[in-house]
Structure 1
Amino acid sequence: MIKILIFAPLALENGRGGELSTIELASGLKNYYYIALVDTNKTYSKKLLSKKFIEERLRDIRRKRINFAMLSISNKHIAIPYPLDFFKLFKIINRNNVVYFSLSGIGMNLLFIIYYILSPRTKFIVGHRLPLYSKKRLSLYNIRLKISFILLSLFKKRLFHHTISFRRKKFLESFFEQDKIFHIRHCVEIDRYMQNNEKEYKRNKNNNLKFIYVGYLDSDDKGIDVLLDGIDKFLEAKVNLKIFFEFCGKGPLESDVIKLEKKYPQYVKFHGYISYEKIPEFYKRNDVFLFTSRREAFGRVIIEALAAELLILCTKTIGSNEILNGKEFAFFLNELTAREIQGKINEIYKFWIEKPKEVRALQISAKDYAFQKYDYSNELNGFLNMFKEIYPYK
């Protein structure tokens, strides 16, 4: 049986989209291949997934950890593997037929280029999950990404590519051979969002239109500062509203969310971090999902929200465009500004007041769309087909 190593550049305990995807992928493939999973000691801040949860999901999958020395220079973080861990990972790679790793910083990509050279019998797959570009001029993010592409393009024989975005696939074809690029849509475990009569959450409790944000609370990537300003402007201009806003997550702008909650306690509630196991409950009791990312390669939260029967208010990112373009249950922001958010919330609120049956029909349509197109079984089948092409088992 083929041996496959899945490498996560961060500790699984970070619990963000990439780590959850890694856990799902390893769990899904273990019935078909020998799976080994390696993560690192690198964390953002607070750990969001418990050790118990990870162990329950991985069960008998072999998991190893590689330790990096963390250096900070001029607010830039540099991670260097300890010598013993460098060789430890090399030995693990040599024991596997295929290695799947995610595109990361230049340093991590260089590390895997070294392993590629040192492991002539192993095939490597690069997972392209990062946003395609930053809109900021002269962005270091864009420069680092292009350097990584150029470096990887020098090694083509045993190097393959997986992308969750069709647009990214077309972009990669400028650097790599088309038959070595696999487009597999990111999906979610839909059964977590199926209705359960014992734990049914009634919509529109107190007859309110309910909005929810789930995710990291920052400005650079998620645009939370603009979202909060837009909600503030909307609430400031209205009185006696049948509306409510919930926020779930952690991040540097937590204090800003708390300030808005204190200013409008009857309209805003901040829950802090909600565990992965409980988050479907919060989706299900709301009506509209708030997505204000400045850049996003895909956005699994959008799929989760659709599966929970939510309308989507969102920015135009590569991921949201690919998932939602042309869908009536999606309300796109023309630009990420407080005035635009204020106007779009007002539009949805008016729609809900005047045509509640049409709103409900769109919510059901959103769920049906997610269940049909983004069930995790579709993603798993895509990976199985990819591995069969890359390493046919005889």
Structure 2
Amino acid sequence: MTVIKFHLPKQFKFFLRAMACSLVIALPFDNAFFHLFTIILFVAVSVSFKWTGFSHMKAALIEQKEAHGAFAAIWAAMLIANLINGQSDEAWRTMLQFAVRYWLLFAIFGYLLYVRIMRFDLIFGAALIGLSMHFLPFASSIFDLSLFETRFRGVNRNPNITGFQAAFLFMLSLYLVFGKKSNQSGLRALGALLCFVAFSALMASGNRSSWVAVGVTAPVLLAASYGKYPKLSLAFGAAMVGFCALAITQVEGIGERFSLLLEGNSTYRFDIWKNVLNLYIEKPIFGHGLDVRAKMLANHFIYSEHNVVLSVMVTMGTVGLMAYLWLIGIVYRTGYRNRRFFILLLISMMLMRGMFAFDFYRKQIFVGPFVLLGVLALHRPMRVHAIDKNAELQIKRKSA
């Protein structure tokens, strides 16, 4: 185990931790608070180098150099695509935001994890709080069943984004029930309650792709937990199936959405994807640049790609796609080696959901969580142990 001497005032360390947690809490809201906490965190980390120097940040960057190489390749693909297509200011702004908002965010959280200012449980708890704030205000509507009268739109007023967030909250809550610390009855009870709230919101949203994503990943988590909690896993699985059956048969709107799912009704997605593929064929190497809305609207009335892979293909071409696949491959390979199986399960759920919505270079609700999960998958906590000055003195006294 490598021991890092990390000298930082206790109050400033607490401030860094608070800003990082606040950023994670604000992430699902896609509002000014996320950007505010991002700026504050970046400035605070820069100030922390006054005490610690740049060596720890350099070590964190080296530890995740492959991922940063992939980020650099993605950014280079963005640059080339914008240059050769004479893109608008919006495209250049998107490229700059990707570097500052997501690539730099990846580096900062990698550093905070490396020096143990942040930990998995802190990020997990902050994400749980941020997502719960979207749904707990509607708890009364869930329990009196009024939530199911129409498609639930949530805080964002968008049922598809709300369904994605509910799917995330459900998986995190399920892990709270079956995770390593689930032997604490209070945490398990809280997890069960949030599971019910999140699953209700997920069903009421009518978001079919999130249903499919959870329908694949939740059974995997339950199956992995079966050896330790066989009765509880079976009970949760049966409850999920029973809840779905009840909602589909008793709530007209949910039943209609489920019928569309079984029929394979794409609600224009096949037409959108055909339009995107035709644009990709026109410029298959470097794509059309990061602003393709006008080109998409020339052939269809919907300008969003509705697929994370196709969004990369049409904007950055095959070169950009290879860079993204390189990054995803690094995350899965290293995450598997680090035994971050739950993190990889969440990433898989995201990618399944992303095959029917979002883009992979701009949309905060998708790219932000992917960056945080990616850095958690790549982090090797057992190799690095950060200690502060007081702890170092205690060790010296004991050894003396």
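What follows is calculated from the coordinates using simple rules that are stated; it is not laboratory data. Owing to the predicted nature of the structure, the values given are computational and were not obtained by experimental measurement. Cβ atoms are built from the backbone, for glycine too; each structure is taken alone.
To which of 1, 2 does the computed value -24000 (helix-only ellipticity at 222 nm (-39500 (n - 2.57) for each DSSP H run of 4 or more, over all residues; to 500)) belong?
On the way: 1: -12500; 2: -24000.
This value belongs to structure 2.
I have 14 for relative contact order in percent (Cα under 8 Å, 6 or more apart), calculated from one of the structures 1, 2. Which structure is it? Don't skip to the answer; put the middle values down first.
Values: 1: 14; 2: 25.
Value 14 for relative contact order in percent (Cα under 8 Å, 6 or more apart) corresponds to 1 out of 1, 2.
Quick check: 3.4 is what I get for distance in nm of label points 7 Å out along Cα→Cβ at positions 41 and 297, calculated from one of 1, 2. Which structure matches?
It must be structure 2, since only it matches.
Comparing distance in nm of label points 7 Å out along Cα→Cβ at positions 105 and 369 across 1, 2, which is largest?
Details: 1: 3.7; 2: 1.2.
Result for distance in nm of label points 7 Å out along Cα→Cβ at positions 105 and 369 over 1, 2: largest is 1.
If mean count of other Cβ atoms within 10 Å over residues 33-40 comes out at 17.0 when worked out from the coordinates, which of 1, 2 was used? Intermediate results must be reported in sequence, preceding the final value.
Numbers: 1: 21.0; 2: 17.0.
Going label by label, the one that fits is 2.
2.6 is what came out when distance in nm of label points 7 Å out along Cα→Cβ at positions 281 and 313 was calculated for one structure; which of 1, 2 is it? It would help to have the intermediate numbers written out before the result.
Working: 1: 2.6; 2: 1.1.
Only one of 1, 2 returns 2.6 for distance in nm of label points 7 Å out along Cα→Cβ at positions 281 and 313, namely 1.
To test your reading of the models, identify which of 1, 2 gives 68, 48, 41 for Cα extents along the principal axes in Å when calculated.
Derived from the structure labelled 1.
Among 1, 2, considering only distance in nm of label points 7 Å out along Cα→Cβ at positions 57 and 289, which has the greatest calculated value? Could you put the intermediate results ahead of the total?
Values: 1: 1.6; 2: 3.2.
Structure 2 comes out on top.
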